[in-house]
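Visitor: So, here come the structures, one by one.
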Structure I
Amino acid sequence: MVRTLRQLLVVTLSILGTSGCSASVRARAVTLADGGAAASRAVADAVAGTGSAVESYLESQLLLAPLTGRPEPDEATLASLGRARSSLNARAEAIRSLSAAYTALGAFASYDAAAQVELGVNALAGAVGEYGAALGQPTAGATTTWTLAKAAGGIAGASQAKGLRAASAEIRGSVERLAGLLRKEQEALASVRRVLVEGQGAAVRAFVALGLGRPGALLAPHVSGFGLVWDEKQLDPVMTLLRKEPSITGEAGQTREDDLRRGLEKVLEHRVRRRAELESAVVDEMIGSLEALALAHGKFEAAGEVDLAAATEQVAALRATLDEYRALAAR
């Protein structure tokens, strides 16, 4: 009888210990899911913030052609832009699926939503595969459907902790592939991005030369300050005076208005270059955020610990760069 009680006590303590360990893993999985969801939202925001360049470029060139006599984009350019549009759309869908996968991971850790995590993991893998295909980097080998039953043999008690680690490993694999594809896209679309940004800059400069763009918004921040106030109503009278004064270059037929226009063009060229630099930096920081997430997954799978410090730092840098990009685009 005494031996039976001892055995029962050992079994009970073992179950309680396992339950406590499982609860700890679940809590940390929720933390990982929340951190991954926050990072994926930041990446999605960056994708949305920089993804409209193709349409803007096409519209600007179509407007510019009849006004200046410049040719419209040729078939080769349109085909290249079509590929860029496809990859951008596939990238956006992969990021949306990443966010959904983290939501599913959090649900699985919180209330055993096994079906939801299986769906989220498989949808993410599929979307990343489509993104790779759009970049000409299809997934090697046949794609199989991932299930918890195969990965962890059930989801009750300690098996749920195993299932969380297994789900984490599957998400990590997709995150690592997504980061690699983003790097491939950055290399493949570098020349396309230059065409897009430089083409938009050329269009803006042409519109300014045609008198279709008022420079007030560009001049205002440089005039304001130190007690000075920009007055938009004074712009037209000042421009009239500038047209009457000869250029400081002494060139025949040139006026101070032409001097101002050349200055404006230099500022626009600088902004175009800076915009291209920021677009590249945004992609770099998206990659860094995903790579930091993958490392956090690895630590969770190996030791049941979660360290999101690096991912949080990368996300903060991404948001700062995106804010600068948007501010530049709005100026």
Structure II
Amino acid sequence: MDIPLAERPQRPNPSIAVLGVGQLGSRYVQGLLSGNQPLDIWLQDPSINSVSAFQKWKGTYSIDVGTHSVKFDSTLSDLPDHFDLVISATTADIRYESLNSFLDGRAFDYLILEKLITTGLKDLEDLAALAGRGKGCWVNHARRLWPIYQELKNELHNAGPIQVIVEGSDWNLGSNSVHFCDLVRWLSSEDLVNLDCSLVENEWRESKRQGFLEFTGELRYGFSSGSDLVLISTLLAENDRVTPVTITIRTQQGDAVIDETVGTALGSLLQDVLHGRGPFQSELTADLVGGILQTGECGLPKFEDVREDHRMYLTELLDYQRRTHQNFSQTVMIT
């Protein structure tokens, strides 16, 4: 017998938490709010510790709550016992600590993690144990979702090993390299087997994010069936002209050059020029989260699939710190 609509039990709105709502985390929130399904969204960030700070944050990032519920809680006292999805957009150094504290005594279904996943190997292992409590965990290497790269992946079908070269001036090699590692893993359907950071420049410098470091130089990645990735970031001197980042893909069937700023891919590998800029996080989030809530799946890489890549990267950089800087810290301050 059909139950009248008015008498049917109402399912609660999905409950979603976003940890860290600065420049990137706020874009996740904007994306969540652009969806049609009403959501209960909880924010956790040290800077949002009062109603006035919450109102200022909404103004700074042009947050329009609409039909959704958006709340902040600085004490963790009023949070629900279960979250459908938790998004960690904090800096890498506090990712595990903040998630572990937030989820203490609470259940969750799914996690999305920003990169770098962590700054140390112990946190990486502890985070793996925490992620195992849920149904699924992904890392936000979002180039897999860009239409221009999805078209390129189709073109690379049966192309054999590929070489990818990413080069430009001073483009935050340390924090961005993992994105390109994942891109090549996905385009080639190969696993990472080796990483060489011996050509990283000795002098590391403070990044734009206070307390973190960046470097220039060269990183080389090797993959299981012969594909490789070369990342080159040249130090920009005071009077030098900025060299835009270009991405070159070389195969036995031809080459392609991608300019992400313009949104084009062209070359002998392709019959026609491909067009399409990379979507902003605020544009990706609604469909990404909607798919997770409906199906338990999404197009991002699973944590367990890229965990070893991050472990290898951290291990190599920790060794570099010990050899080059005589720095025996158990963390690499890159985010």
Structure III
Amino acid sequence: MKKLLVILLIIMCLGGLMAQLKKDIKPVAGWSSFLGCTKACSDYLGFNYSFAWLSGISGYAFLLNMHPEVCPSSPTAFDNAFMKRNLETAGLRYEVINFSKWDGDLQKKQKQAFEQVQKALSENHPVFGWELAMPEYYLIAKTDDRGYLFYDFDGSLQHCPWDSIATSEIAMGEFCILSADQAPDPGQQIKTALDFFRTYQNDPSAYALKGYTMGTPAYDVWIAALQTGKFDPWGMAYNTQVWSEARNSAKAFLGEIKQRLGTDRKYPALDKAIASYAEVAEALTQVGKLYPFPPQDKVSPENAKQTLNYLSQAQKAEAAGVKALLEFAGGL
């Protein structure tokens, strides 16, 4: 009898350390893991946004960030706080937990983060975190007494000990707890996206970390890396997929804006922007076919030549798209 009571007490203690949402959350695939996780959380909270709409409102659909060696870090190596602020107009509120192993008292911060995530899940707030495996964002399904159970990119559930967060070379821990805010206004969402677009295009370097280039000048960095042949093959394949997804989202997002504004009205500048970003999306899609992920062992000279042509096409089309979208934004 005493042994049975001990077992029951152990189960009760373990149960107190476990936490999960009231219903299962469905992961959403995306080369941008931040947007994939945000889309999954948004769906869970009852919003009916497309991936492209969230990408456009966040601003990511129009970003381009590049390291001289086409490093795999390029799609995530910037402070994405502005994306979270922009997405507030979509009714999404982010409570962000940030810490680094360089801050001191790492285990205390790891434990506090674990407890905050458990509390959030038990209160039915979806959560995703940074680098539970690779340096990407992962959707958290639940916790157990030892750590986080998260969705890997193949849809399987994997485990991450709570005390392994922020112990890598990157040394950063981040968890995003999402909740639904006030009812979103589509008009305000569009205004937020276009206001950010103007600010970003005016000075994209203001958003870049040291050693990286943002905005249309990033095409020059990308092209130069290909011309010299000095680039990371994994980074090349990964960047291509991420930025191709972004520009396909930009095209779709602008199409959704047109639908929301009403197809009975004429918006020539918007139409030109849609056409231009469609050209960018197609060119980068073709690059993605030449540089699939995971990367091939060798890239033929002919493929490299075609890639340079496609990137030049994308750069030219994007310049036209930026001009047209700024004109459209100025006329609203």
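Readers should treat all values here as calculations from the given coordinates under stated rules, not as data from a laboratory. Predicted model only: the values in this text are computed from it and were never measured. Cβ atoms are built from the backbone, for glycine too; each structure is taken alone.
Visitor: Which structure, out of I, II, III, was P(r) over Cα pairs in 10 Å bins from 0, in percent, for residues 118-229 alone derived from, given a value of 11, 26, 26, 29, 8, 0?
Guide: III
Visitor: Say we calculate FRET efficiency 1/(1 + (r/R0)^6) of positions 166 and 310 (r between Cβ atoms, R0 = 25 Å, to 0.05) for every structure; which of I, II, III gives the highest result?
Guide: By FRET efficiency 1/(1 + (r/R0)^6) of positions 166 and 310 (r between Cβ atoms, R0 = 25 Å, to 0.05), the leading structure of I, II, III is II.
Visitor: When you work out mean projected area of the Cα convex hull in nm², for residues 174-213 alone for each of the structures I, II, III, which one comes out largest? All intermediate terms of the calculation are to be shown ahead of the outcome.
Guide: Numbers: I: 3.5; II: 3.7; III: 4.6.
Across I, II, III, mean projected area of the Cα convex hull in nm², for residues 174-213 alone peaks for III.
Visitor: Still on this model: For the read-out semi-axes √(5λ) of the Cα gyration tensor in Å, a value of 57, 23, 12 was computed from one structure; give its label from I, II, III.
Guide: Comparing all candidates, it corresponds to I.
Visitor: Quick check: -28500 is what I get for helix-only ellipticity at 222 nm (-39500 (n - 2.57) for each DSSP H run of 4 or more, over all residues; to 500), calculated from one of I, II, III. Which structure matches?
Guide: I
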